[in-house]
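Heads up, there are several structures right after this.
Each reported figure results from applying straightforward, stated rules to the coordinates on display, with no laboratory input. Just so we're clear, the structure is a prediction, and the values are computed from it rather than from any experiment.
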Structure P
Amino acid sequence: MSYIPLIARIDSLPPLPESVLKIEELFQNEYPDIDALVDIITKDPSLTTDILSKVNAPFYGFSKTIISVLQATTLFGAPQIRALVLASSIQRSFDVNLTPYNISTEMFAKISITQSELLFQWYMNIDIDLARTLTPIAFLMETGKILIAKEVLQEGKEDNFKSDMSHYENISDVETMYTMMNTSQINSLIFKHLHLNDSFWESMKYLDNEQEIPDAMKDTVTILQIIRAAINVQDQLSEYSLSNAFKLLEESNYNIDIFKRAAKRVQTKYYT
């Protein structure tokens, strides 16, 4: 299987809607105007509907329905709403079917949510500004799997892909075997094509790259690698995945106890 169809799909992606571009402009400021964020979303009926649908997903466990964008922004925070907006806009261009990865669309959404929430819960205690910046990137870092799954399904290789997924420890190796690209490489191309902030596509460029990471990107890439080790399509905060995350934390001289407390909160909220 060639990577050419994947490149073609990325190149054919439509630009982000005007409302999303306006939201991205807000986040060029260190502290975006929340009222302006809510106003932009509410003036886009389809985006409003999609965001409210996502925040009312059963796995959040809210006892009452969230009925307004302002209410959603208050509950989730601006970085998470930004992540939902970007995910909504990007995924509109794809048929989301993750069966080659043995997960449902709902589970895929849950993984994305918990990756971003774990990052924020953990890193807000270390660097709140960096936590805000990386939350939407964490939310989107499995996006490329949508395109890989589509190619695997179209080639009729779903069973083979699933079998290899169960035998290989590194998901990226399996993805490369079937499409000559892995999720992070595809993400980098998508984010660059959509003219997202450089931190989006640069972090993906180095996430699975064996070449030396530039000093300016080391913290960003390491943080995302730790989150992905703890929560991914194969394991979500299991004893095994957490042990892998702890190894990375130790190698990078992070306080493991701070991470454990954040992981416990996310685990209790979403996986028990």
Structure Q
Amino acid sequence: MTQISDDAALPINVAVIGSCVTRDVFNRRFCPNYKMFFKCGSSLIQGSLISFVSDPFTVPEADLVQLKDSIVTDIRSEMTREVNTYIATKKPEYVIFDFFGDIRFGAAQLKDATFVTRNQWKLTKTDFYKENLLREFLPQSEQYFDMWAEAVAEAVNYIRRVSPYTKLVLHDVEFVTKYREKNGQVKEMGNASALRAMNVWWRKLNTYFSENYADEVICVRNDDTMSFVGHPWGVYGVHYELDYHADFLNNLTRMALTHARSSQRAMV
């Protein structure tokens, strides 16, 4: 059951290990009133679970000064294992997962044996990565799946040990292949075939985690879920239309209410 402290009812603390499709639920640009119910205290954005269970690492400041502030924030969060510390110290009610980082980027091992996310938009752009890279592990292969499955077991064991009342929530998402123009016309993305191929593996990861570890699964996408030209981050396979985030938040809120009621009954 979820542990409810005396002073805790709201906001409900969560952590995110996933991508913008999950993190943006806790962004007032997408869900203006989410803070009435939830506080997202830490996130590993676009991170691999293989990285999550590895040691911290240090990227020199000189490698970061040329990057955008948002990218630097995400790199620092990964290299300090900020979300790991947050889970251990704050013991959030929920950790919400999506596996974008493991599907899109994969992982890499550095010369000191540390594993990091092979994020081609962020860390791999640094001289630190190029100078310290030992080998890369590309996603969407049986070898990678086996590595990921081992990392999942280690990650879950860690969370269960440091925060035993935290519930693990799978956000069941995948890439969409269509987007809506400003005039309402629906078009297929130019890389639709590549996205479909990645979805085969994404479904495999989702199924494995759902069947073996997840306390809850939230899936609100359907055949009409798509991206759109006006998305704040642009058209992309996980940049869904904005009502999607409100639907997810509603489902998460209902789930939290159910858990709170169950806890209250158990204490009577």
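Quick one: helix-only ellipticity at 222 nm (-39500 (n - 2.57) for each DSSP H run of 4 or more, over all residues; to 500) came out at -12500 when computed from one of P, Q, so which one is it? The read-out comes from structure Q. In this comparison of P, Q, the computed figure 59, 50, 37 for Cα extents along the principal axes in Å is attributed to Q.
Upon calculation of Cα Rg over 2.2 N^0.38 Å, for residues 150-205 alone from the atomic coordinates, which of the structures P, Q produces 1.30? Matching structure: P.
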